[in-house]
Structure P
Amino acid sequence: MLQDWRLFVPKTVTVLRQGYDLRAFRGDMIAGLTVAIVALPLAMALAIASGTTPERGLITAIVAGFFISFLGGSRFQIGGPTGAFVVIVYGVIARHGYDGLLMATMIAGVMLVAAGLLRVGTWIKYIPDPVTTGFTTGIATVITVSQIKDFFGLTAAHVPADFLPKIQALWDVHDTLNPTASAVAIISLLTILLLRRVAPKIPGFLIVTVVASLATYLLHLPIETIGSKFGGVPSTLPAPSLTFWSWDKVHDILPSAFTIALLAGVESLLSAVVADQMTGRRHRSNMELVAQGIANIASAAMAGMPATGAIARTATNIRSGAHSPVAGMMHAAFLLAFMLALAPLAYYVPLSALAAILMVVALNMAELHRFRLLLKTSGGDRAVLLLTFGLTVVVDLTVAIEVGMVLAAFIFMHRMAQLSTIEGNGTGTAGARLIEEDHDDFADNRPPYVPLPDLPKDTTVLTFRGPLFFGSTSALKDALDQIGPQSQHYILRFEEVPLIDTSGALAFGDFLRRAVADDATVTVCGARDRVRNNLQQIIDHGLLDKIRFAPSFEAAEEALRKNCAVNGSGTNG
């Protein structure tokens, strides 16, 4: 029980118990300031790309960022709005309005808290790489297309949320291109990429935002800014409120809430794993989910957006010398100070420069090298990757993840089933795989009986290899049917069977029932405790009482020889 309790202790408590001095605080202050400088323009850009106002992104980074660091299970996690949520948030707002987004965020927060308390954090690691790479690359593609309007300064009364109609709508207004906005966007994009190459420690996002804003103000550039579109950024935080809640909308909101919760959980734990790899520390996955849930509930109450762990900002935090979660809390405090003091200056930030920033974010998210690598792997992984990617772009992220996971599960089961084999003196060529479904079931495929030396007459030894589970049940039944009860004695070797589930045990029980009905003796040898327990739980006890269990093949041979000697049976030797 003590170990269970420790799983839900925030890393902040651990750090303070171990000792926290002035030197560590200075390091956290510097790291927090560095990350806040990176997060300031990014939070506004992500909010605008998501179809809402820039202050929503700042509120999310401040409120959710604080709680994720304060209560989280990682020492270095930085939380806030991320590019992964852009597609989801935009779609939810388009379907349910901003109040619907706040409801979905709060429900997702409750789901994350429940998932953490139920220890679901240890399961999320089973989401396969082709699924995560497929949907992150798909999201990056959608973000890139969504920024074309602001990047080129296009004028459009309405741009649809769906991918293909959006491309059509943007093409219809391509003649409204603003050369000045395009020039600002292209210069901003090239500047960020150049700074990342020659001076990676310089905050390129902030430099580009400040310079582009100054140029817009001083040169009176005819381009759209935060002020001209949104009226600026408020310099205060709103009071907590739940006026957005409507019980009538809960049913319609649930699918979106589930998607937000799933993506928040996956991305936050991926970010925590990256932090562990960079520092050698270990995070508490379930406490991290609880913290993410509380942070999203708080963000919704403060009129923010969904939040999760941000991999790039977390890595920046570590490289800047962070020692503890205090760095993440200081990042939130610095962002609050920036919002209070510098909000009026945000009026002149050009949307084309923010679009360039998001283009870079999308490029980082895409992980093109990983995408290309997975394209070179097996056909099954390629299918999962491309299907998840395509559905994310064309249909919906929720559908993409669901279909990708189902397809990946079927492919995994198929691969596991192929590992299952049966070998024996009466089953044909040793090492043959379980019989496929397309074998000729009109012919008598049973191989001739091959006597074994030094064993009683009419003895068949069957060696089972691999997991016997529902994915291999059909092939298992076919193989056992082909063998048929053609011997008086069976030794069934289970040394290399790691598991057997209900379906496998039932199929195996059918064979045992036929063998016993023909008065054949059956000895199961080398079965692991877990396999034997499953057999005993599933197969009828009256049948099991007629089966012998032996610890090894040698013990089974010896017992069978003795039994046949008592009954007067000879050997084949």
Structure Q
Amino acid sequence: MILDKVTSPADLKKIPADKLPELAQEIRTALINKTSSFGGHLGSNLGVVELTIALHYVFDSPKDKIVFDVSHQCYVHKILTGRKAAYLDEKLYRSVTGYTNPKESIHDQFNVGHTSTSISLACGLAKGRNICNRKEKIIAVIGDAALDGGEAFEALNSAVEICGGLIVVVNDNDMSIPENHGALCAHLAELRKNEGKCANNFFKVLGFDYYFVKDGHNIGDLIETFNKVKDITCPVVVHCVTKKGKGYSFAENNPEKWHWAHPFDIGTGEFHKSTSVPKENYGSIVGQYLMQKIKNDPTVVAMTASVPAYIGFNVQRRKEAVSQYVDVGIAEANGVTMAAAIAKSGGKPVFVTGSSFYQRAYDQIEQEMCINRCAATMLVAFSGINGHDSDAHAGLYDIALLGNIPGLIYLAPSNKQEYLAMLDWSIEQNESPVAIRIPWNGVYYTDKPVPQEYSKTKYMVRKSGAQVAILGLGSFYQLAEQVAELINKELHIEPTLIDPMFITGVDKQLLEDLKHDHKLIVTLEDGIVSGGFGARISQFYGIDDMKVINCGFHTEVPTQFTVEEMMEKNGLMPEQILQRVKDVLSVDEASEEKK
């Protein structure tokens, strides 16, 4: 194999240009083989095989610096920069992350997992190069969908003025995760149609030189173009047309499904049942619910930031919803602000994105939505330890992040009935902005009545007991049940089991009542402890004799992890929590004996 000869970009440059298409095919085979058994971002990586080969063939990494936007399309880059074993040897599949990471290689500039940042980062690298009188080339690789994000616009706006030589490679595959939306998408389509020869060219208007590559899978054309711009001294855009999923028919025909692939059968393109999305999931449940709402109420608007799967909005539902469905692209700040204004004007917006992506819209949630008390609904997906398995997308911060914004009601359902009741109440009320943390540990049910109104903080006591009270928040309620059983079995104590439901606020009356016959409170939350739900409970009992154990995540989130490893490392296995309870109670008993 040609790939056997490539251990660095220097080796790549020794390969005759006419052999590079063969190398591209070998890399595609490696990508498909690994992803079929390990999972990963397949479509985006298949689409940049030739593009990445050409970049490393022309430029001199790591002296020349390549910054990948989102960096979920960096697999080919990793193969060409000394990490191919992680894509060829099953035993080493976990030895690299799914994103660029400077700890892995000097060829990676940043640990990047969010979108629309590459041009800003490249501008900074170029500015630093200029003021230090160096000559390296700086290249930002950004997808057409990532150009939707506000930071990408901001960087394009300032690049010509501050950066000098900068190369922006636009990987245009006419796709986000689902289809693209917006005026920029339409403009790129016009550029593709006219092979870059439009009278109105967005990039030229901003002061960029502009080059168009009609076939972004033609390595020869890419190399020729990159050589033309290699020594340019002003900012330049190289607009390359590619196909997401290129080389694997299933991914080409359904790029939305194959954006991130579960392990699958290569021959049939079927995801393995053991690792695919369960048939019953909150996406499908809420998708049906929202579609019924939309049909019955023309003021309900479902909104996403390129993640319609979080609310089960497949292609058919998106079409049925018509104008009551809005995809703002990968632009969370715009989506949140727009939702606030829709609510202010009488609409009933339901905005959804991932836990870690809400970080990108914190200011808009606090300012436009909460200060103005706009009664919009925000659904927080991929939350908790079961959401993602990397530090770039960890869903462990949203409780502390959103739970401390004044004016926001943040709810954490532990089962299907609570989730739908909270969602229905939130959509129909018009007093407060509401966020609902989607349980990401599977669909659970309750046969007990659930509240239908959530304007005031009131916890639900699921089982009354004494001495120990366990507050299991949201997706950790089932863990609380396991801990309660162990305490009963090992210590012969029947704990009080509480489903708090509210991340924001405290149920003061219930917490006061627990003082009468309880010694210890245990809080369980699927997020970081610092500034989280449990900290709120500890503060409430600050000057009392009540002991409080806060259980959640304390340690730094590694670049990649497994759920079991992180749970054990943070003392969140049921037996570990039981031991902490034993330790506190034994100390308390010893203190009582001394008295």
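Every read-out reported here was derived from the displayed coordinates using simple, explicitly stated rules and does not represent laboratory data. If you're wondering where the values come from, they're calculated on a predicted model, not measured in any experiment. Cβ atoms are built from the backbone, for glycine too; each structure is taken alone.
The table below lists the values:
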read-out: Read-out helix-only ellipticity at 222 nm (-39500 (n - 2.57) for each DSSP H run of 4 or more, over all residues; to 500), computed value -10500, structure in P, Q; value: Q
read-out: Mean count of other Cβ atoms within 10 Å over residues 141-148 - structure with the largest value, from P, Q; value: Q
read-out: Comparison of P, Q by mean projected area of the Cα convex hull in nm² - largest value held by; value: P
read-out: Relative contact order in percent (Cα under 8 Å, 6 or more apart) from the coordinates reads 21; which among P, Q; value: P
read-out: Winner on distance in nm of label points 7 Å out along Cα→Cβ at positions 61 and 341 once structures P, Q are ranked, highest first; value: Q
read-out: Highest-scoring label, criterion being mean count of other Cβ atoms within 10 Å over residues 133-140, among P, Q; value: P
